[in-house]
Structure I
Amino acid sequence: MALLTEKQIVSALPSVHGWERDGNKIIRIFVKEDFVQAMGFVQSVAFLAEKMDHHPDIDIRWNKVTLVLSTHSAGGLTDKDFALASQINQLK
């Protein structure tokens, strides 16, 4: 998987509403109603990630779920990161 250029990253970022860039990764915090809903959301993310064979870093703090995407094997952002972010954004 090829790393995206700076121009490609800047162009792709607006397509994944709510995600912010932090160096060679994109990050989004999702706030759910409570811990149980946060865990259900994480389970849904896990199914998507497993299907794509692309796994985010996940931090759960009661009702807040922070997801960090970066293609570790490539050393930065690739199309896979933006594709998974887009699919995650479609979860309820």
Structure II
Amino acid sequence: MGATYPAGPMTPLQKQLFFQAARRSMAEIERILSRFIEAELADLNDEQCQRFLCFLDHADPDILDWVTGVSSPPTTVDAEVLSWMVRFRSEQAS
């Protein structure tokens, strides 16, 4: 699966985020992240990319559970980054 590589120029952090988001160990979270990256990557600044990269350090099953609302994340998870994913996923479903 994986995201489609963007046509425009990317910062080094955007490139790193693209590859980490588009190549995950679980197909379900890879699909969600790939769609998010295709739609939102160009609008993320370096600080947001760095925060997202930290978010991706968590295990795929945990991320999937948090994004789908199966479980609540620990307080150490960046709530704003998670809200980006939840918002994007809900917009895609409607």
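Every number here is computed from the coordinates shown, using simple stated rules; none is lab data. Worth saying up front: this structure is predicted, and the values here are computed from it rather than measured. Cβ atoms are built from the backbone, for glycine too; each structure is taken alone.
A few notes on this one:
- Value 13.9, calculated as mean count of other Cβ atoms within 10 Å over residues 15-22, assigned to which of I, II: I
- Label whose coordinates, when helix-only ellipticity at 222 nm (-39500 (n - 2.57) for each DSSP H run of 4 or more, over all residues; to 500) is calculated, return -19500 (choices I, II): II
- Per distance in nm of label points 7 Å out along Cα→Cβ at positions 63 and 79, the highest-valued of structures I, II: I
- Cα Rg over 2.2 N^0.38 Å from the coordinates reads 1.00; which among I, II: II
- For relative contact order in percent (Cα under 8 Å, 6 or more apart) computed as 27, the structure of I, II it came from: II
- Label whose coordinates, when mean count of other Cβ atoms within 10 Å over residues 47-54 is calculated, return 13.1 (choices I, II): I
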